[in-house]
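Multiple structures are listed underneath, in structure tokens.
Just so it is clear, none of the values below were taken in a lab; they were calculated from the coordinates. Predicted, not measured: the structure shown is a model, and the values here were computed from it. Cβ atoms are built from the backbone, for glycine too; each structure is taken alone.
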Structure I
Amino acid sequence: MADQFDRTAQAALTSDSKAWPSPVLGWWAVFVLTLSYTAAYIDRQILGLLVEPIRNSMQINDTQISLLGGAAFALFYVIMGLPLGRLADRVNRRNLIAGGIFVWSLMTAMCGLATNFWQLFMMRVGVGIGEATLSPAALSMISDYFPPKKRARPLGTYMVALAIGSGLAFLVGGKVLQWMSGIPDLSLPIIGAIEPWQAAFIIVGLPGLLLVPMVLLIREPARRGLRPQKTDTAKHQQTTLQIPLKEVARFVFVENRNTFMVIFIAFGLLGLHSITLTMWLPPFFQRTFGWDTGEVGTRLGIIILIFASLGMIGGTSIAQWMNQRGLKDAFLRAPLYLTLVMAPLAIALTLAPNAWISLGLCVPVIGLSFGLFAFVPGLLQSITPNQMRGQLGALFSLFNNVIGLIFGPTLVALITDFIFKDPMALKYSMTIVSAVTLPIAAIMLFLGLKHFSKSIDDAQEWIDSM
């Protein structure tokens with residue numbers, strides 16, 4: 001078995017001097033992978049619109065609902081995220097993605113068959129496979145389709161799926177639920193009667209299965225940027241996909257410790273703030289300004305769909321523009337600048353005396369918040385050997401989701417419930433979170449600039465040595 005793997009691994013290796021794939025093939029792959037990520041995010045976010053129907057149907061409380069929305073995903077990342085990331089660095093990435101899509105789409109649909117909390121919890125853990133298998137492999141593939149100086153835009157395009165999926169979850173999910181609620185006596189063959197929220201899960205999940213054959217039509221690109229390793233049986237450098245886990249740990253936590261700790265913590269805090277916005281902006285407008293669910297869903301959905309997408313596209317364009325003008329730390333410097341711009345706007349958003357002023361401030365804040373994460377793929381890929389990219393993507397997701405998903409949904413609630421002890425003080429809780437997390441993230445990014453530049457130089461050395 002080991003010999004068979006060695007032959008498969010060596011067959012996947014290539015010289016970086018070989019011609020890059022056709023841009024047409026590259027952008028086709030970007031399109032399909034972005035579509036897949038959009039579907040994954042819709043499946044993940046749909047729960048937010050179904051909170052009240054699920055609570056009423058299963059008779060569960062807010063804490064249990066929050067576990068379905070956050071801990072179910074974070075749990076999967078903690079247990080399986082890194083092993084799946086390591087798998088993405090060793091096997092056919094296209095096939096891994098296709099398998100992940102099949103599982104998470106099926107699990108989303110099966111959420112509609114759940115009849116109690118634990119059944120739904122386990123199905124939501126299964127949906128988390130979409131996040132854990134897709135992005136590490138997809139980002140690694142895209143990086144092997146495009147040269148480094150042309151990589152920012154396709155990577156950023158893929159990340160736009162975060163915005164598109166979030167916006168569509170607000171807009172489409174609400175319409176599906178409204179449509180299903182208007183149909184009396186909903187039932188399925190064999191299964192029998194179902195409720196509208198169950199039908200919504202099934203309708204949203206099953207179409208994702210159509211993406212499996214599309215992904216299988218993508219060509220697995222040859223791996224590039226492989227870091228040579230010295231083996232025990234030979235004194236020369238040998239390029240291999242089989243980098244021991246201890247080598248990955250040394251690369252991250254010893255050789256580039258300062259760089260990666262800055263990235264993990266700073267973007268973890270930015271992720272916490274982003275999740276705070278998507279979780280608490282709807283109740284903020286409802287409690288502070290009296291808007292109903294339909295108004296909030298439509299207005300915020302449109303803003304996210306349009307301006308979050310523009311923010312992510314614009315973010316990658318800024319990074320690429322800075323990089324082409326000789327700023328090698330562009331992928332960290334640009335997020336620093338955007339965070340400094342966003343901080344006062346985010347604070348003003350929740351303190352504004354008028355609903356329309358707050359809504360207007362949502363445009364730049366949401367655009368910047370989503371745009372910041374467009375830098376992540378280029379940031380990680382620029383300093384990481386190919387054999388470690390899936391694992392680094394999974395490790396980043398681990399930090400980002402544990403900090404963001406576990407603390408993001410609960411931190412605002414804890415401040416509101418135990419400090420202010422007044423649900424109407426939600427806006428002040430959100431203000432505190434913005435005023436604390438964003439400046440700390442900016443300081444971390446600033447302190448990391450010199451370390452990131454050194455990691456860039458080190459990466460260039462082993463690339464030139466091949």
Structure II
Amino acid sequence: MNYDLAIIGAGPGGTDAAEHAATHGLKVVIFEKNKLGGVCLNEGCIPTKTLLHSVHLLSEAQEGRKYGLSIPEAELELSKVMARKNKILKKLSAGIRMSLQNSGVDIVTEEAKLSGKAGENFLIQAGETTYEAKNVILATGSKAFIPPIPGLNETAYWTAKEALEIDELPKSLVVLGGGVIGMEFVSFFSSLGVEVTVIEMLPKILGPMDEEVSTELQRAFEKKGVKFHLETKVTAVRPDVIVAEYNGAVLEIPYEKLLVSVGRRAVTDGLGLETLGVKLERGAITVDRYMQTSVPGIYAIGDVNGVSMLAHTAAHEGVVAVDHILGGKEEMSYHAIPGIVYSNPEIASVGRTEQELQQGGATYQVHRVPMTLSGRFVIENEQANGICKILTDESGVILGVHLLGNGSSEILVPAVMAVQCALKLSDLAKVVFPHPTVCEVLRLAALH
């Protein structure tokens with residue numbers, strides 16, 4: 001039971017780190033008390049996108065006449081959509097297990113915690129067994145944050161986990177929180193005819209995202225009948241009414257179901273951090289640029305360090321941590337982390353926003369074109385609009401790219417590379433993009 005590396009948590013960060021380490025000759029064990037794949041596979045990224053894909057297909061079928069099609073009986077069968085989701089999760093989970101095993105990683109399906117040291121090795125307790133490892137990566141993820149609102153704990157409510165397991169649609173839904181998770185559920189339920197209301201404390205939805213694209217997404221939802229209460233604070237929850245305050249006035253908002261989606265918090269309870277003195281800050285584990293905690297040899301990646309709660313961030317942090325264990329000096333960089341809202345329409349962003357640049361007093365230029373300059377976008381999105389916006393400094397270096405329109409998530413990659421590599425607008429303009437594709441709108445924006 002002696003390993004070079006022990007990983008607690010088998011989400012995207014933990015599993016990628018395990019395979020990377022094993023591929024480079026380390027003896028690795030990974031612990032997971034629930035299901036392989038973590039929240040991302042089982043309660044987050046994958047199941048939500050599965051449901052959203054079904055409702056997107058439904059919307060296209062219902063709007064078939066725009067494309068010369070007549071599909072009069074298009075309807076969604078919720079039970080079959082849920083069954084398909086479960087089938088996909090099972091298939092992907094099996095794939096993760098097989099990939100780990102093929103890499104030579106030992107898998108332990110027990111809750112694990114740090115329990116001290118034995119010489120130079122760390123001790124990990126899992127069930128009745130004690131394991132030793134020279135290095136440890138903590139990748140325990142996050143859980144939904146439940147705010148201390150009077151009456152909330154006495155009322156039945158959903159988090160994302162429960163919303164992904166429904167067997168019937170409510171007539172009305174209040175979504176508490178206008179972040180990414182909340183907006184994806186807004187897209188799902190509103191597309192199925194549910195009366196949706198969003199309550200958000202901030203002046204805008206999707207707080208850190210570019211204001212122009214988030215505002216346009218809100219308008220698109222409002223056209224579908226979604227109601228928004230911004231700068232509104234919930235003061236109490238009753239079984240069928242939300243009590244809130246806006247600009248000094250008291251609002252009473254009726255609902256059938258309530259979805260609480262106001263953020264997530266790192267899972268650190270029961271990890272035994274105190275046995276080794278691993279430091280926390282605001283409930284998350286503090287790390288350096290190599291993902292190492294305050295205790296040399298112990299690393300923390302993904303949501304548990306609270307820096308960037310995204311699956312792809314966790315995966316790269318895991319690689320950085322393993323490379324440091326192997327003697328490398330690659331530092332984790334967060335300046336080109338892509339952010340996606342898989343709604344209908346989609347938002348995709350990377351790098352700095354206009355608001356960040358303005359707050360920092362930076363001089364910048366905006367290169368904006370409509371997505372409709374792409375012939376492929378017009379073909380596939382009848383009567384739809386969109387935005388492609390590139391932000392540069394005075395010398396033309398690309399600082400940020402922000403897209404609104406279906407297909408945005410798939411065409412963002414060249415923009416991520418441009419921000420990561422500090423390319424100039426002229427560099428992007430020289431790239432020969434295939435035609436007709438939606439991604440060529442990036443080149444068209446670079447030429448403006």
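A value of 37, 29, 22 for semi-axes √(5λ) of the Cα gyration tensor in Å, calculated from one of I, II, originates in structure II. Structures I, II were compared on distance in nm of label points 7 Å out along Cα→Cβ at positions 141 and 173, and the highest value belongs to I. Here helix-only ellipticity at 222 nm (-39500 (n - 2.57) for each DSSP H run of 4 or more, over all residues; to 500) was calculated and came to -9500; which of the structures I, II was it taken from? For helix-only ellipticity at 222 nm (-39500 (n - 2.57) for each DSSP H run of 4 or more, over all residues; to 500), the value -9500 is produced by structure II.
Source structure of the calculated read-out (relative contact order in percent (Cα under 8 Å, 6 or more apart), 25) within I, II: I. For which of I, II does Rg and Dmax of the Cα atoms in Å, for residues 53-220 alone, calculated from the coordinates, equal 22.4, 73? Going through each structure in turn, the value belongs to II. Of the structures labelled I, II, one was used to calculate distance in nm of label points 7 Å out along Cα→Cβ at positions 269 and 397, giving 2.5. Name it. This figure was derived from I. When mean count of other Cβ atoms within 10 Å over residues 189-196 is computed for each of I, II, the one that comes out at 11.1 is I.
Work out the source of 5.0 here, i.e. which of I, II gives that when distance in nm of label points 7 Å out along Cα→Cβ at positions 117 and 245 is computed.
II
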